[in-house]
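Since every read-out is calculated from the coordinates, none of them should be taken as a lab result. Bear in mind the structure is a predicted one, so any value in this text is a computation, not a measurement. Cβ atoms are built from the backbone, for glycine too; each structure is taken alone.
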Structure I
Amino acid sequence: MPFHQLYRLQIVVLLAATASLNADALRVSPITKSQQLPLSRSDRAAQEVNLGWIPPDLSGEGLKWMGLEGEVPSWNDLRGQIIVLQSFRAPSSQMMKVRELIEDLGTNDVLLLPVHTPDRAERFDESKKSSAGLDGIPVLIDTHGELCDRFGFRRKSTNAIIDRRGVVAAVGIRTEALSDLLRDMVAVDKEKALESKPEKRNASKAPDYPAHNPQVGSATNRQGEDAPEFSVAQWVSKRPDMKNKTLVVDFWATWCGPCRAAIPHMNELQKTFSEDLVCVGVSNESADAFKQGMSSRQLNKPNTFSYSLALDPSARMQRHFGVRGIPHCVVISPDGKVRWQGHPSGLDSGKLGAIVKAGRGGGADFDPYWTRKNR
């Protein structure tokens, strides 16, 4: 008997949807920030690359099924239904909550598929499966990590949805937001959904980022590393939308002459790459000192800045990069990696343009996480 007829719950891969998709992928609708799990930029990017495409196969090396009767299903077998994938590294109360909210929908069209990441996979047994409230539900255990890498499932438990068309429709979703999303997807006409022609995402060449800057200056070289979470205490300007954008963080201060001299250059970079770039000037001055500095140096005139400004007196990000002299710029690609560091004068449109161009194709291949650890 087919997998999807054995269980009343549907397999939903809860992947947070984005408005920006490959033109060849089937379009999905964005979810709101309140519906998203608090994931890092790199973790979210690793999941969102699958949006609009047929998900990775559920069979392969290192994949073990617990509680599955019959053959391993293909995504084509499951088209017309809605599948909820929930990644986990240890049983939790969230698993029972997801099961209950799916049952409360009162439909046979939604299935739940828990996916165990490689972490502690060897400890998961029938007793743990039962204690998690998963009796009667098949569990997929990824011992090698390749499937989890392809889905972007890392250490933090996450939810994702595969819709009736058989494509990844939402990722990185809060458990509390599932009910409304699933009701909307259940309401979609099954026959019309089956008329669509989803495709698998083709593996393409990894984005070609330019070489790192050998002259970082008075700071710790973090190029090639995961960027820290973007965090400021206060926005001076309107908070920009940084989603799927290349980010330039300019550590500066109003009292710093070289910093003020770099403002026109930063303005030009922001204007040149306005569609793909967000520049943010971050000062560690207090609000009062910043206000006074802006006024005394006549920086508060209209159109002085074409980019965003923020304050962070605790200098959290600045300390992460070990910045001992300003101005200092950090360029972060959409996948959350530090691609360039140094004095803003060294960041010309050619270098930044190459990073922006590579960022547009960022995530074209899955980013190894578990498989990198196992190498």
Structure II
Amino acid sequence: MSVILTPTSDRGGRGTVAQPKGENALRNRKWSRRDVLRTSAASAASLLFAQPLRAAAPPPTAVTPALIEAARKEGQLSYYSALELNVAERLGKTFEAKYPGIAVRVERSGAERIYQRIAQEQGSGIHAVDVANSTDPAHYLDWKKNGWLAAYIPDDVARHFPSDQVDPDGMSATSCAWIEAIGYNTNLVKREDAPKSYADLLDVRWQGKIVKAHPGYSGAILTATFVLARDLGWPYLEKLAQQKVMQVQSAADPPKKILLGERAVMADGNDYNLMLLKDQGKPVEAVYATEGAPLIIVPSGIFQSAPNPNAARLFQSFFFSAETQQMLADSYAHRSFHAQVKEKAGRTPLSALKLLKADPAEVQAQSEAIKARYTKIFGV
């Protein structure tokens, strides 16, 4: 298995990737959703107008010896993932162990960087991605509209997933989920003093003590920002910005900052990071705000132009199997919609939480405006 980390920030990343000759100039450009729709119009036009927007979903597909053999002949696949690196690597290695002879190339970055990269590749006729796993469901609306996704429904998805977590045309399904939560360091904040709501974060006692992730980098935080702006209003975020908030990139970063004691409280961040740290005896605690907690769903889909389509289908079936879904729940505290997966004891089930859910189409429509307004308010 090979792993590639793409640059993590437009303002200077932690790593770089050697690109094939001729691709650098294109990939160095920053692409927005407007760019995607503009540059893909010519290539997607025939698909968009030659067939209805809604097509019949394909029948469920089971893993067969023929599929495995076809995948082994391809010998590899490219998996673009916004899941954390250790999770994406584990998926790749577990798949390779289950299906020897098929190598997984993990391309890991933030959701918005993955979106930009795929736009650049598709816009220039570069067919590199087989399976994409983004924390921003709105990406799949664009990819589907552009005719870039291939319909495929693993047997487990058809049998064990609720219909609202599966694209009606079979273009994608929810591979996992989690909550964007408030959290705190229990060595720095007493339980009785900890914030219980988003409104509590505006208390003067938390000024200079809060850390928060950025919607310009993280698809999960983009979704969380959308629901907070919708339900609490932009004036709430304007007041939060006055709290001298430490701004970081990924939704995985705030839990790390409060663990290190660099800040006492996080305004958002992945609840699974806190649950895993707490399981290790670390001094952190998650808080699900009384106003509701943003639900983050993480779809996965196969690309129409996948260079390794059979390996992609086999990987997608592996990803949605009960075995893999249970591994994500047990080892990484991710939430699964697979009916056979059991929540680990001691973890709050989704059914017990007040969830703030986003409509991906609305997030898509407001994405650029949200990122621009947020950047202006927080100054980063």
Where is distance in nm of label points 7 Å out along Cα→Cβ at positions 121 and 345 largest, in which of I, II?
I
Which of I, II yields -6500 [helix-only ellipticity at 222 nm (-39500 (n - 2.57) for each DSSP H run of 4 or more, over all residues; to 500), calculated]
I
Between I, II, which one scores greatest on FRET efficiency 1/(1 + (r/R0)^6) of positions 169 and 209 (r between Cβ atoms, R0 = 35 Å, to 0.05)?
I
Mean count of other Cβ atoms within 10 Å over residues 105-112 from the coordinates reads 24.4; which among I, II
II
With Cα Rg over 2.2 N^0.38 Å as the yardstick, tell me which of I, II scores highest.
I
Of structures I, II, which gives 25.9 when mean count of other Cβ atoms within 10 Å over residues 177-184 is computed from the coordinates?
II
Any idea which of I, II comes out highest on distance in nm of label points 7 Å out along Cα→Cβ at positions 297 and 321?
II
Winner on distance in nm of label points 7 Å out along Cα→Cβ at positions 89 and 281 once structures I, II are ranked, highest first:
I
